[in-house]
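Each in structure tokens, the structures are laid out below.
Where a number appears in this text, it was derived from the coordinates with a stated rule and is not lab data. None of these values were measured; they are calculated from a predicted model. Cβ atoms are built from the backbone, for glycine too; each structure is taken alone.
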Structure P
Amino acid sequence: MVHDQTRVRTGYEVLLVDLDGTVVDYDRTEDAALRDVHGAYFEGRLPLGEFRRAFHRANDELWAAYRRREIDLDRLRVERFARLGAHPTPPGRLAALFERRLGHRVTLFADALPALRALAQVTRLVLVTDGIAAVQHAKLRRSRIRALFEHVVVSTEVGHRKPDPRLLRYALALAGAEPRRALVVGDSQVSDGEGARRAGLDFCWVNRGGAGRGEARHVVPDLLALVPLLTRPAVPVP
């Protein structure tokens, strides 16, 4: 008897995949971009560590306000630099440099590219991401993963942000997929998991740190661990 060792798709026909924190190592990407901004405008004015802490404090507060719909994204982009204190460079210029460097400095998790390539062989991939559209598209171009996704859905281009279920429903409609055959894949219980639950979709939590507990149909430590969940060995051929 000869066993065919190829693998065939099972279950889900479409994966709705998050970008930052799931495919892109956002912490490393952001830190590299912040270093560039610091080197260009703050070196000699503010120590790097203090600059980082001040930025993250402002950024975290503003993103929380954004999720509560108290501010819009345009204000967030500039305000997080305005809060760093008096500087001769306008905060809008600092924000523009930071966003350019985010696209240029993008770093994928080591498992992301091989996992996406393997997953694209057995299912359809649709990227669903929050964030600044120009930055997200720049990350995709720079990392050369755009071709692996049938569609790219950016919340700011659609008008619905995570965890609004309308964002995922839009992505499903774009892909022509049934909800029962779709799986949301992301690192956030709040934006990805809650969005999936509200849209009536299964959720796969990519829990890279292994810390915390959450509600999900599947939990994986990285994207490569998702591949065997979606495939099975082909039936042996006599």
Structure Q
Amino acid sequence: MRTPSLPAALFLLCAATAQAQEAAAVLARGSGPYFETYISFQKSMGRPISPFDLEENAAPRLPAGLRVAAAFGSRAAALKYPKGTRVVYALAPGFHSDDKNCRFTRISPLPEPGKALTVYKRLQPGLRRLAVFHLKCERDCYIEALAAAAEAAGMEILPVPLSSPEEFPGTLRTLLGRIDAFWLLPEPALIDRTSLMVLAKFSCSNKIPFYAPAAGLLPVGAAASFAPGF
């Protein structure tokens, strides 16, 4: 299974769609990071793409002639697709398909480490210690690359692996006085309304910038977001 760049994956998607004229977007949930990524995808495609929200209908009736599916979330990626479908998926940590009847292409939602840190450093010149929240047992390679880029930029990364959103309050308290900002990676399992409120309140109360995984989360209290787009 390959992990191409976003432009390369989009080219594959557009080419297949142009040939078959049948495409659909499947969202694990029609809100939050799944919806934000879907909107970005649709804008890049330049035309409407039919969405299916699995939270509303766990067994949607997909088009009979479906050739290309953009899946957002592990649940969406794991859906049973018609034979021969090209499935381009994102925001599905840990997902691996054994389905031999479809072709799967994973798109990483993570920005290039050096570019992300450059942007945050430009926004916050005094940034030296950045806490990075991520799902436990995920993102090890990315965290290593991020740490290397941070060292080259004279910064320090504090990886903070979590198992659930309920761990945010206690973990944030342990970080007081140790960090200049914190960054939440695009981990759907850690993102819900309550966790975002906790992060925003901590950021505001302690004047510590909160960097979000998607621009759509800025209204809830994040200071900025840097993420790849389609």
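Of structures P, Q, which gives 1.03 when Rg/Rh (Cα atoms, Kirkwood Rh) is computed from the coordinates? Answer for the origin of the read-out: P. Please state which of the structures P, Q yields 38, 35, 20 when Cα extents along the principal axes in Å, for residues 31-110 alone is computed from it. Checking each candidate, the match is P.
Given a computed value of 0.15 for FRET efficiency 1/(1 + (r/R0)^6) of positions 63 and 135 (r between Cβ atoms, R0 = 25 Å, to 0.05), which structure among P, Q does it belong to?
Details: P: 0.95; Q: 0.15.
Derived from the structure labelled Q.
Suppose relative contact order in percent (Cα under 8 Å, 6 or more apart) works out to 19; of P, Q, which structure was it derived from? This value belongs to structure Q.
Kindly point out which one of P, Q the value -12500 was derived from, the read-out being helix-only ellipticity at 222 nm (-39500 (n - 2.57) for each DSSP H run of 4 or more, over all residues; to 500). Label of the originating structure: P.
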